[in-house]
1. If distance in nm of label points 7 Å out along Cα→Cβ at positions 2 and 114 computes to 2.0, which of 1, 2 did it come from?
2. When Rg and Dmax of the Cα atoms in Å is calculated, the result is 18.6, 76; to which of the structures 1, 2 does this value belong?
3. Taking relative contact order in percent (Cα under 8 Å, 6 or more apart) as the criterion, which structure among 1, 2 has the greatest value?
4. Going by distance in nm of label points 7 Å out along Cα→Cβ at positions 10 and 66, which of structures 1, 2 comes out largest?
5. A value of 2.7 was derived for distance in nm of label points 7 Å out along Cα→Cβ at positions 82 and 106; which structure in 1, 2 was it taken from?
6. Given a computed value of -14500 for helix-only ellipticity at 222 nm (-39500 (n - 2.57) for each DSSP H run of 4 or more, over all residues; to 500), which structure among 1, 2 does it belong to?
7. I have 1.00 for FRET efficiency 1/(1 + (r/R0)^6) of positions 18 and 138 (r between Cβ atoms, R0 = 35 Å, to 0.05), calculated from one of the structures 1, 2. Which structure is it?
8. Kindly point out which one of 1, 2 the value 16.6 was derived from, the read-out being mean count of other Cβ atoms within 10 Å over residues 34-41.
Structure 1
Amino acid sequence: MIIAVDNREQLAYSFGGYDCSVEAATLNVGDYSIVGFEDKIACERKSIDDLIGCLTSGRERFEKELTRARSLDRFCVIVEASFEELAKGLYRSAMKPHAACQSVIAWQVRYGTPFVFAGSRKAAEYYCFSFLQKYVREIEERMKALTKSQAPTKSAAA
């Protein structure tokens, strides 16, 4: 699997130790995708402070990204913090924790986008890799099933 990493991603995951290679790309949505499937799947990485920025000054821009992501088969936002950290206001902003939590929940409902609170950067990298890898495996299984259903049967060949 070749993971496409958006060339604007400032703190890109290296995916060291994972069975993949990494290639820089310009993605229309998200920070990570799969080469050849950039229009089908993507993950957006956020530190807790990045997320708060999207809830405040960058809200309009981020909501446009969430709207674009609706065209993908699969999309998620992976947060390198826990939901508890968000709820306790453990970030650098005056935004009230309740408002931050309610906005994230509203976006999940409005845009159908899961927000995964991975708890740490390492866990978020693992989640991102696994999310992309599972998508590839699903495609491979569908292709095997399609190929199997297209194969001539013995009675048809006789």
Structure 2
Amino acid sequence: MINIVDLSVTYKELLALDNLSIKIQKGSLTAIVGANGAGKSTLLKTIMGQITPSIGHIDLGKYSTKNIAYLPQSHQIDHSFPITVGEFVSAGAWQRTSFWRAFSSAEKQLLTQALAKVNLAGFEKRQISALSGGQFQRMLFARMLLQDADILLLDEPFAAY
């Protein structure tokens, strides 16, 4: 599913990943473990195409980044941006609906179900700036659920400041 071959990444003029090779099989659950600054987030951002490898390559096989739901660390998102929980989570469906088309009743139902699964039912109209750290993290996860992607990449999914 994901084949990483001889990957090296220089990030902000520092070597963040050095000669990494790994095959992650379909259906597997893989944890990336290491100390702060070890390159875990850099690896995920490189898989998502946000960072270009210095050397080596990443092969997603029959998939592309469109098939990946990525949960970044919550501090990477502007919590003060004037958007509601419902609007933020609904962005997870953009590949099915586009940004300009109105949500169908089926998409609204999927949105409601995603929020209920993370215990944020009734939060649709609340501004994201009003959420606690844990609520914000659950909102990010609800957006991933709405994406219904083949691959999930979670960067510190249980960290809530």
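Bear in mind these aren't lab numbers, they're just calculated from the coordinates by the rules spelled out. Computed from a predicted structure; not experimentally measured. Cβ atoms are built from the backbone, for glycine too; each structure is taken alone.
1. Working: 1: 2.7; 2: 2.0.
Derived from the structure labelled 2.
2. Working: 1: 18.6, 76; 2: 16.9, 49.
The value was obtained from structure 1.
3. 2
4. Numbers: 1: 2.1; 2: 3.3.
Comparing 1, 2, the top value of distance in nm of label points 7 Å out along Cα→Cβ at positions 10 and 66 belongs to 2.
5. Of the structures listed, the value fits 1.
6. On the way: 1: -14500; 2: -8000.
Label of the originating structure: 1.
7. Working: 1: 1.00; 2: 0.50.
Derived from 1, not from the others.
8. Values: 1: 16.6; 2: 13.1.
Considering all the candidates, the number was obtained from 1.
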